[in-house]
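Presented below are the structures under discussion, each in the form of structure tokens.
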Structure 1
Amino acid sequence: MAIDFLIVNYYSTSLIAKLLESIPPEEDFEYRVAIVNNSPDDKSIYQLETDRVKILTPSTNLGFGGGCNFGLKWISAIAADSIVWIVNPDAYLKEISLAQVRDFFKEYPEVSLLGTTIYTPDDKIWFAGGIFLPQRGAILAVDLLTENPDLSYVTCDWVSGCSFLINLQNFVKCPEFDPAYFLYYEDFDFCWRYKNQGHIVGVTQQLAVIHEPSSITNRNMSKKLEYSTYGYLLALAKYSNKTIFTLRFLRLLVFALILLPLKPQAAVGKLAGVSNYFSSQQKRMRGKRTLENSV
């Protein structure tokens, strides 16, 4: 059983170097690292390439989900039964051995998507499970592990894309993120979609990483809020009803307008996300009409 680490880079060479250093040096254990370089002009990332570390460079920035898809296709072509561990550049492994990963999936092969516990640098839990309440349109991060200390894993609705593992042998074809998401909520969509297809999604305290929250995305707060707002609306439109979507959208819009004079950068980001969402829907409808007219 091979383990393939998958990292999506965006001007994060120094962070990824720290992540690579946290992978335990088990020379007799088969593992590889694939780094998808979403910043093609970032040449510094190539200094990390070794026999175990492969740099994959698409022609443009594909976003997080698109970057993961790029890497997953490469990995699945090499080892369709691999365990793929997707890890953010601003995270690093917390005192584990790769044998723990192998042993977990040997004992629980039914798990298709497994989130790890995610800690902040001061050892506080940042993520330990996610639930979705369609009737409220609520996509929530909740601690499912503290109350279940004796369980090897707890089933949940979604896990954070910051650190989770994919058991490729449970998929008939290579799993894919929805490319409509550029950044944010693609992890929720990925997990919820495959859970509805019968796959088991879980979170464990046996594997953990330390994460420096938003150390990359906070470089541009306006863009962060633009992408998160867009992803949130897209997820609600796909998985909640029209009433819930409308209520959530109106609340978001009112909040953004209230923020405008107080925190203009944040407000502009949210409003840009709203605009991008409706622009994308208009393009989708035009494309659908064009396809129908051509039939």
Structure 2
Amino acid sequence: MRYRIAVVGPGRVGTLLAVALARAGHRVTAVAGGRPEARARVAAAVAGVRGFDTPVEAVPHADLLVLAVPDDALEAVVRDLARADGLHAALHLVHVAGSRGLAPLDLARRAGARVAACHPAMTVPSEAVEPERLHGVAWAVTAAPADRDWAHDLVRDLGGDPVDVPESARVLYHAGLTLGSNAAAAAVAAARQALLAAGIRHPETFLAPLAEASVANVLRDGAAALTGPVVRGDTGTIARHLDTLAADLPGLAATYRRLTAAVLDQAAPAVDPATVVALRQLLEEEST
């Protein structure tokens, strides 16, 4: 099925989805919300798109509304649509917020609209508008049985792989993605900072293959794939790391403690209990 689509939220994800949906053969007719310059970027990227200040203004131009707004803003958008009598049985409504399921769309469901939550497990860099970025991406789909087929078809239109995630598991699912993406990226960013301080002009030369192999190994074998001084129980090495960081990069020392403590939490079952105690004590010394 081909839809007339209005995208609410002309941010990174909304812009990419507008371009990808148009490329997939849907008619993207409107973009709403956000700043005027953001709406203008979408209109410049997709022919025939009109910009509107509010979602209420965009609804008459679409039979599928894509909500690409922050997770906590969903209820307000749906509530405004309900107050303006913009929700009806001919409307399909989908949001792409990772941590939310169908609950924020309840007013739309009660008005007869078809609703679904479809979240792509990926990050979208600034200015990225290549639809190929969505190809092969897993999407968490939460939908009632009657809405599952069209929601899956929409994801497949974008080249994605729909995976059903129950309402009760959405928050845990999103917490896992946040740890696997942002937390992992923060660790690499801290490592990059340390290598730059060590005079390594191109830290990616060291970090890219190391991070790639480490992630691949953990995805395959879980925490058993962890390596390094924590797993070896090498308290002397960790102590030297802490001393040097405290002297040369004091702002990074606290980050090292927290990240190393997280490694210890995962590795602890395979480490000698007395060593675990010693490592925890070492890592907590500066915070007590």
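Quick note: the coordinates plus some simple rules give every number you see, no bench work behind them. These numbers were taken from a predicted model, which means no experiment stands behind them. Cβ atoms are built from the backbone, for glycine too; each structure is taken alone.
Here is how the numbers come out for the structure above:
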read-out: Among 1, 2, which structure scores highest (criterion: mean count of other Cβ atoms within 10 Å over residues 18-25); value: 2
read-out: Top of 1, 2 by relative contact order in percent (Cα under 8 Å, 6 or more apart), largest first; value: 1
read-out: Mean count of other Cβ atoms within 10 Å over residues 58-65 from the coordinates reads 17.1; which among 1, 2; value: 1
read-out: Among 1, 2, structure where distance in nm of label points 7 Å out along Cα→Cβ at positions 42 and 66 as derived comes to 0.9; value: 2
read-out: Value 55, 51, 45, calculated as Cα extents along the principal axes in Å, assigned to which of 1, 2; value: 1
read-out: helix-only ellipticity at 222 nm (-39500 (n - 2.57) for each DSSP H run of 4 or more, over all residues; to 500) from the coordinates reads -13000; which among 1, 2; value: 1
